[in-house]
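In structure tokens below, several structures.
None of the figures in this text is laboratory data; all of them are computed from the coordinates on show. Keep in mind the model is a prediction, meaning the values are calculated, not measured. Cβ atoms are built from the backbone, for glycine too; each structure is taken alone.
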Structure P
Amino acid sequence: MLRDLKLNFNLKLKNNLAYYISFIILGLFPIVPFSIKPYLLAPICLTSIVHSIKHKKHFGNLRFPGISCLLFLPFFISFFHSSDTNTAVDLLLRLSPFLLIPLAFSVAPVHHYESYKNGFINTFIVSCFFFCILICGYSLSLDSNDLPYIYSHIRDKFWGYEEHPIYISLYLGLSLILLVQSTLKKNIKFIFFITIFFTLLFLSRKGNILSLFFVLLFTLMYRTELLINKTSLRLFLVASTIFTLSIFLFNNFIVERFKAILDVGSFLYNPSLSSGIRSIVWRSCIALISESPFIGYGLGDVQVLINSKLIDDGYEQLTNLFSYNAPVYYNAHNQYLQLSLSSGLFGLFVFLVILAWMILKLIKKKDVLGLNIFIYLMLCFMFESYLERQNGIIISAIFFNLFYFNCRTSLNQKQ
């Protein structure tokens, strides 16, 4: 009997260690080069398969993975009315983390899930910190004060990362939300916060910074006590100091970028400004949606339609851009518009209903950190089509499910 108990204990220990390591590997996502990022999903998927076979456990409570997997449904349905099947298949494969991650998370032992989640969070924060150091080192190596020039090199020539600043800013914004409410030691927290927040300002992605601001407002209204304390007030003072110094250091570059938003007349439909290009693309996308509002145009056909519409609207120059001999095309720059184009308003409705269901679970659990993460991602979706590239897809699928599946603990306790 003692031998059986010992064997059972060793199996549980090995299984928990395998899951813990798998979640830590997922947390390395920001610091891993672009081409390796998708393979970080392999350990958690393999661990879940082995665990499922050994314990004859099939995806835990089916309601949780079933509901989460429905986020994949609008994209899957839109695949069948795509004329460009090659592009549609490629996009559908990229979107597979919305199936793989919830299925993998659902098999993870419920009683240890909190420790897995915390292991991922701490690793993710540390990864973002070291990634910021790499970004700063690379930027200094370029020996240039021209920030747009530096951004273009980070996007296209950054030591194998080739990461667009808007995706880097997404990681940094997530890490700041996690960091403020983390259990890390105060000194480490301040060092990490200064480095990550400075890098976020350096990259100057307006959508990500605005989204963080609204998350801050939400926290103040929903759980004031989380921010009205010594540590949070000190972090606020540090953030204000960094922001002020950054304005002078970057020659008012940050201020000028935000000024353009306030002066609507200067950027609206102006193809020479990033905000102007967004307004042009948004207008063209809304016009296309109005012509096929219910089922959209199909997953693989959206980019061609946007290009055609831009040409019809007199903005052909936006469809003839090249970067290092490769064509650059503008997607909808808004995930909700992008989804409406591919899957129609019905697909958008399904997507939002599922996210709303997840948010309700977090509200019931009183998971403020999870709510902040969901709000941040959903706000960022207003400024970029994050689910068009593998990085945005994987990071969104991880964070949506990371906190949603943590709600299983309270459900199992009730049962």
Structure Q
Amino acid sequence: MKISKILVAALLLASFAANMASCASSVQAADLMKDISPKQANGKPADDAFIGSMAEFSVELFKKSITDKKNSLVSPLSAMLALAMTANGAESETLTQMEKLLGGGIALSELNEYLYRYIKGLQSESKSKLGVANSIWFRDEKDRLRVESDFLQKNADYYNAAAYKSAFDVQTVKDINNWVKSNTDGMIDKIIDEINDSAMLYLINAVVFDAEWQIVYYKENVRKGDFTDINGKTQNVDFMHSNEFQYIDDGKATGFIKPYYGNHYSFAALLPGDDVSIESYIESLTGTDFINAIKNAENTTVYASMPKFEYEYEIQMNDALKILGIPDAFEANKANFKKMATSSDGNIYIGEVLHKTYISVDELGTKAGAVTSVMMNAGGMPLEPKTVRLDRPFVYAIIDNATNLPVFIGTVMTVG
């Protein structure tokens, strides 16, 4: 007997380049949500419990998803949303494991409320865009698959998820990839190449970020300089120089925070000390450490230098998620997703979790509008300017300023 699978695709995009082409294409699959109207959810505001658990999930997922000596980038938000939607179809031990991983013990019903309010509160405007989209795709074979309406309803209520049923043929591949392309502003044009016969469902999340710097880099701010990569090779690359006003020092790394237009989001950079390897720094990092490093940033002048960089990253997260605590979800004989769907082919379980990212950071990639400087005179000891030059491997994150949580977190190991 063939064993059916659920494929969870956590898809995201961090796009800093201006004038990205939008490529909306029609989806020909049947819309399962035509008879389901999202109900009004109350939502629960982010508190210390949610922020702490989300930070821990974010950093631990990042640590388990990086590739040795390679540039890496994950979106904890994207992975969280795709997995939370999946968890709404789980029961018994499978649900218990997913609740522990995703919420640190927070019940899924409560986590749905937190995430609903958190997503609703994420700011987006013309010069500082953060877009989130969710979709669920089902094989249109009634004799093989029966989808639970309560599962669709819950994901419509809390995640505004679209749902489609389709033949899972060549056209479905086109439909899914068209949805991906449309919801990532054309920067990622596909997530799958084909659909195998055992695939029954896809849950897909897309996160797109496109923001301008609050203070733009001008031509005179960009100069060539040396970056020493993870292998000790010297690369002559373009460095962007600026004065920032928030300095990070967590005892093992120094860095700075650079805001985007509107001050809803910021870029945070962490450079391990000369005597601390990038690997040991990442290994020692915790969610609490990350939040505290951002919260305790010192208000002072920082002479900051950052290389321009651009790269793509793709990873299958199965092993990482098993290690982090949800092994049963991937086991055909242990997974329990009966609240999601049932199949005549066998038990429903997670077959694969894919994560794909893109990032580009340059002087115009995150354009700025204006900045206001208020000079206040005072007596006493003047603050000594700090200097942070990101000329060797470093960690960076795109953070939501309201919670200090990382929407994206990655490493730069090489530039050229």
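Each of the structures P, Q was assessed by relative contact order in percent (Cα under 8 Å, 6 or more apart); the largest value belongs to Q.
Please state which of the structures P, Q yields 1.19 when Rg/Rh (Cα atoms, Kirkwood Rh), for residues 67-146 alone is computed from it. Matching structure: P.
For which of P, Q does helix-only ellipticity at 222 nm (-39500 (n - 2.57) for each DSSP H run of 4 or more, over all residues; to 500), calculated from the coordinates, equal -7500? Label of the source structure: Q. Out of P, Q, which structure matches 17.5 when mean count of other Cβ atoms within 10 Å over residues 299-306 is calculated? Answer by label: Q.
Set P, Q, criterion distance in nm of label points 7 Å out along Cα→Cβ at positions 43 and 331: the highest-scoring structure is Q.
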